[in-house]
Structure I
Amino acid sequence: MTDATPDPIARDAVGEEHLLARRDYVFDVGESVQSIRLDRYLVGKFPNFSRTYLQKLIRDFSVTVNGKSTDKIRHPIEVGDRIVIRVPHQNSLDLAGEYIPLEIVFEDEHMVAIDKQPGLSVHPPGRGSNAGTLVSGLVYHFQNELSTVSGPLRPGLVHRLDKDTSGVMLIAKHDSAHFKLARQFHERTTQKVYHAVVQGEVERDEDVIDLPLGRHRRNHEKQTVDYKSGKSATTQYKVLERFDGYTYVELYPKTGRTHQLRVHMMYIGHPIAADFLYGRQRVIFQDDFPAGPGDPPLDSDRILIARQALHAHRITFDHPVTDERLTCTAPIPADIAELLDNLRRVAAHG
């Protein structure tokens, strides 16, 4: 199998099942690849592995080129080379499982789609405890039926959502499914649709935001528009409803940069409602919207939303085994729905 084929997992003479059991992955470098260093080639094949982790595997002699071990991350790769990478077997049971309710949108023996609740971190930030994260919930519910491609701390995770962003996520149950799903994200053949309430009244009914993004130089928790060294990022949006001081929008990210939707909307002057990192709001209370004639008394202490009003509403992709085109949808969560109800209530009073 060469780079020109769509499946990143090559099969050797012993067949795919044995290949996967050994966690050995074989790649024949095709003509589409120009001269490139080894670590960069592997980053393209394992988009969910960090470059640091792949460089460690090289330095640990876990990679061979044409049958010879190398610990040189800059080893030049040429057309016709055969690369074998041995990924250490990682069992998700090494992580502590914890009962965390999961809203399952779709499930079969190959993958799961869940509706992640807001306030739930996807994985631990480092090598500390995974308690209270989506990962610990996945380990509890699925035991060792999770892919290991993303490393020992992120079993099953093909992609991620921010802690306070809700919505649909795809989880792989085995490595072959993981590779095929991850490749779709890498090649941008998935179609993702987000819903958000943003501050201010967006001028255009629909538009495309094409602004490169990079890490903020002073605050490493943030991303920023960076024309000099940022990575390309494109977001399309469409207005769904307009209110006094707010707009309900549908967002279509064409790339998958960190905080992309939040930064893009902030940069055009419409930060996502209650997104304190990129705006000025931290919490929206019910009495922020005045009561109209006939409305019941408002509760000044009632919080409508205390996280960015951003929801991964829908994702369309090819099933990793059947190739059937699937769409998984997560309904609008209660806090965003209540925020919209109050905005509509005020709008109805004119």
Structure II
Amino acid sequence: MIGIRCSACGAVYPINSHAWVCQDCGGLLEIFGAPRFDAAKIKRGNTSLWRYRALLSLPENTTPISMGEGWTPLIAVPYRGRNIYCKLDFLNPTGSFKDRGTTLIVSAVKAFGIERVVEDSSGNAAASLAGYAAYANLRATIFVPAHASPMKLAQIQVYGAELERVNGVREKSAEAAQAAARTKGAYYASHYYNPFFVAGMQTTAWEIWEQLGRAPDVIVMPAGHGTNMVGMYRGFAALRDANYISTLPRFIAAQAAQVAPIALAFARGANEPARVEPFKTIAEGIANSEPVHGRELLRIIRETKGAAISASEEEIRSARVNLARHGIFVEPTSATAIAVLEKVLDQIDESETVVVSLTGNGLKAPL
């Protein structure tokens, strides 16, 4: 039987709780009682992430709300004289990796009988929730920074969600969404707080393992609040604990130099994210000055002997164009991973397998 508990103090909450942090200590909530990974339970005829239905942490009465998300291509790309693998998660239904978590949240919400959800996002998570809410006939209110990409704002609106633009830095949108959840009784379908979302992110690790036939040696990905890395780490840890792999990949977090609390903390040897000022960056999807999963990101990076590295605005722009010249068009947030890869590629042995997580479609942001 699965449940929800505080990762800090152990307080237990109902599976359908509207709380997004522990009401006693403010700690992050997580799912306990998840199934042990068993490859025999994979539904191999299913070409979505729901091939892992028996391994996912969901209420027993859950009916999947799916638009075919997951099982995205993993392709070999000759880059800078090396072969790397790119996980094309921007090819999910709404154009970003966020659909992996959203499908679980919305499936759970429908099982709970909830009809209204709220979310805050710089774009991708909001667009994902708006799309899946439309598909599931849920009412969605989305709070976004007023300066977010106009393409993403248009995508949110065309799905029919109620769009609330919030002036100021990214964190202001979160404050507004949380206030709405408290006062209007809506379910806060937060992509960075909600434990169902993180559970969905495990599926990326399982797909990479299936597609490669092994675990990679190195994974590079953009890191904001950290749900992608935390989920992927947990997915590979589940494989290790079930004896399907012997070692975890090295995790490299890519951040924009304008807002780099994890990269700065890593460079300083700190266990807490560095205090940085909220600032705008073209990599808007990772412009989080107070990453919710910051401590866990730093622990993962050090445990796997990885790194956290930042890239300048110009390095991100250049990497986006360089990757497009290889036929892959991503938004600046995703290009941050390529910009950081270019800094570390010479330090990675040529015999090692490198996977880059590409998270957002290039059509979502102007050049």
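Computed from the coordinates by the stated procedures, all read-outs in this text should not be read as laboratory data. The structure displayed is predicted, hence computed values, not measured ones. Cβ atoms are built from the backbone, for glycine too; each structure is taken alone.
Starting from the value 2.5: which structure in I, II was distance in nm of label points 7 Å out along Cα→Cβ at positions 42 and 170 calculated from?
That value comes from structure I.
If we compute distance in nm of label points 7 Å out along Cα→Cβ at positions 98 and 122 for structures I, II, which one ends up with the highest value?
Largest calculated value belongs to I.
Taking volume of the Cα convex hull per residue in Å³ from the coordinates of each of I, II, which one would give 157?
Structure of origin is I.
When helix-only ellipticity at 222 nm (-39500 (n - 2.57) for each DSSP H run of 4 or more, over all residues; to 500) is calculated, the result is -6000; to which of the structures I, II does this value belong?
Derived from the structure labelled I.
Using mean count of other Cβ atoms within 10 Å over residues 58-65 for the comparison, can you identify which of I, II gives the largest number?
I
Taking distance in nm of label points 7 Å out along Cα→Cβ at positions 258 and 298 from the coordinates of each of I, II, which one would give 2.4?
Of the structures listed, the value fits II.
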